[in-house]
1. Starting from the value 16.8: which structure in P, Q, R was Kirkwood radius over Cα pairs in Å, for residues 50-145 alone calculated from?
2. Given a value of 0.05 for FRET efficiency 1/(1 + (r/R0)^6) of positions 58 and 122 (r between Cβ atoms, R0 = 25 Å, to 0.05), point me to the structure among P, Q, R it was derived from.
3. Out of P, Q, R, which one gives -12000 for helix-only ellipticity at 222 nm (-39500 (n - 2.57) for each DSSP H run of 4 or more, over all residues; to 500) as computed from the coordinates?
Structure P
Amino acid sequence: MNKLLFKFLLLPLIVISTLPDSGTALAEDDPLIMGVFPRRNAVMTHKIFKPIADQLSRKLNRKVVLVTTKDFKTFWEGVSEQKYDLVHYNQYHYIKSHKNYGYRVILKNEEFGKSTLTGSITIRKDSGINNILDLKGKRIAFGGGPAAMMSYILPSYLLRKAGLEKGDYTEAFAKNPPNAVMSAYYQQYDAAGAGDVVLKLGMVRKQINTDEMTYLIKGEQMAHLPWAVKQNMSPELESNIQQILLDLNNSDVGKNILKSAKLTGIRLATDDEYDPHREVVNFIYNERY
């Protein structure tokens, strides 16, 4: 197997969006900034979420600007500067931004018919790794960086609970979770940290034979990826956005828009659903949100 064929997967994608100033309030004629984190590469992220932005624009009768970034770090800078009015990101991003900046969760993803997911450690079936302690001294690629909830924080939690401490294995970071899994497939790394849905993603299944991969360990199911709104958004606009997105579940047009975004639905979410994530983050980072 030629490992050189896959080295490009761990290289950065140079796709950067320019964000407007956040301001102190959202006027009725201001564009609505919709931020989506780079769970996939930036080009694909923009392509698959643009139909949602376009639908919001039509229904709200205002311009909606879709923004993504080349990596998690750059995306978080936009969150911390409160550039996004509506934001779709991971659970760690949410609990941190809720406490620090007042973002409010309104919805969560449903994928493959489930509104929950978890983190996992994924390996090749022929890796010779039979249990979690076999990863001692091995190389693990985590998708998306230290802020990736299901691809780094929760897998790290699983490793700690199984008896492996930081330093017992070598950490590396792929640009996103699919790249982490594919790098393990091509044996650049011994294992990958990623969400338990990554092996089901079409973009992954097109590039590797996922039948050759397996889950070494999975965590408990937790609330799916959230959608949240900025602290200064009016209750009326928040309610309108929430209802427009929920209505996507109820029509053929809406279902096609969701399908484009690789979703089977979008569901109501509440802040307390993310308390289990808070416990894991506190365990790994000693951060209380």
Structure Q
Amino acid sequence: MRNAPELVSVVIAALDVRDVIDVQLNALAEQDYEGAVEVVVADNGSSDGLRQHLEAHPHRERLSLRWVDASGARGVSHARNRGVAESRGDFIAFCDADDQAHPSWLRLLAAAAPDFDAVGGGLDAAALSSPRAVSWRPMADIDKQPSASNSSLPWVGGGNMGIWRTVFDAVGGWDETYLTALEDIEYSWRLQLAGHTLGWRPDAIIHYRLRDDIRSLTRQSLNYGRGEVQLYRDYRGRCVERRPIIALPLMLTLLIVRNPLLPTILTRLPRGQWLWYFNIFVGRIRGCLEYRVFYA
């Protein structure tokens, strides 16, 4: 068992988040964790004055807040890698710029750290998301570690994860070919396949902000569908299998029978949730064509 972390580096990937990042920074300033902390914001190429905002931020001293240029390549994975490279901690904690850490988040995550090589916490959508967004994309039980029915390994969200620096260096950084989605599943699987332990601390809560506009929902769900195929291409035969062939006609039936042209009282499926499933399906088709593999 390891000792408690000497310094926790909280790494936040950021892109044009000046209008929302203060919710997260205020939450980090109010943490009940008593150990040493620094916050590194890895800027993936913002054009909204984020750097200037952070350099004059009222919590700059309290959080040992630093801005890091992470504009060398597109994507959250690159930004996180740059943030880690510029950080000084022996334990790295990841959270997202548009979310909000519960006051006990860092204390509970750090308390679990000595027992695992990496550890994740629970995501709660109720606090920051509109009722419409929650109805569009219901979240899994916060107490249950995320997993997929066709995979042998669990995973944790990249927006609520901690890892020892020595383990991060041994496994390698986030895969920068995963530009927009499911980079956290890829990293969780790679970590475990390399023989490292992945813990679960559901009470280390991050309040997660769901998309509540059609454009953002569409973009995210398309990326998720494409990312599922990328994961299958990279990890088939090791920890993930192709979905059962029956999944394809079942999905098509759901999309047809419960389509939003029918009254919701009949379909019992919110239009936004139908759109989520539809775009994941379309994203999978695009992924199959791009990666030249079949994934139902």
Structure R
Amino acid sequence: MASKKTAAKTAQKTSKAKAPTAWDRVQLARDAKRPHLADFLREIASDFEELHGDRLVNDDRALIGGFATIGDEKVLVLGHHKGATVEENMEANFGMVNPDGYRKAMRLGKLAEKFHLPIVTFVDTPGAYPGDTAEARGQAEAIAKSLEVFAGLKTPIVVVVTGEGGSGGALAIAVGDRILMLENAVYSVISPEGCAGILWRDGKAAPLAAEALKITAADLAKLGVIDEIVPEPAGGAQKNHKLAAANVKKAVLKAIKELKKLATEDLMAARYEKLMKMGRFN
């Protein structure tokens, strides 16, 4: 009997030892083979019609949007666009959105509201583009305005954090009624490397910073920042795109059907309460 108990304890310790750390999940979230927006659209949307441009400056390829059908639901999809190759990433600016992209997102969000369509956003970016051209065109204003617009859209909004949810660049399209997060995604105000550089003056402290920041899905669910963790295949979503996408599709459709049952006034009141509770801890 004693040997069995010892074996059970050893197995339990081994299981705990193998649990991914916050830094492990950061690496998984950044894996180039992880499914990106194009992969999710291919797997879960039966028809996707992309809409282009902010009608002011440009058509930012770092943020893609358009009408789609997911299951039996007509929706508007918005998401950060990354590539699987260096060339694709360069075209998409590595998923770092310029002000034009956020203004495109706002334009399409208002279009979804006009046609009473739910909005589904896919978040996967290291952050908004920090270059001088973006600042000159009003990056901070575009992000702030996007937060305001999405907070007030009178239509259901479901957010899915699929990879990196980096700072205001992620938050600009992450204001929603249901916030879903893949099991190995991360969501934070700053990268672990950036945090380590500020607090410890040493980038090598990034693993320590990742743990302290509480950026994993499990931590954020405990804090009430997200509503649901979407499970991934063993080894991460990059191991099986189809299964990862199927799990996302199931969670998204469930959330949409629940939200569509609410009257518009109740939907907006619940969203306001959700946003106002952010940052309040016992």
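What follows draws every value from the coordinates through simple rules; no lab data is involved. All of these numbers come straight from a predicted model, not from anything done at the bench. Cβ atoms are built from the backbone, for glycine too; each structure is taken alone.
1. Working: P: 16.8; Q: 16.1; R: 13.6.
The read-out was computed on structure P.
2. Values: P: 0.05; Q: 0.30; R: 0.75.
Of the options listed, only P reproduces it.
3. Value -12000 for helix-only ellipticity at 222 nm (-39500 (n - 2.57) for each DSSP H run of 4 or more, over all residues; to 500) corresponds to Q out of P, Q, R.
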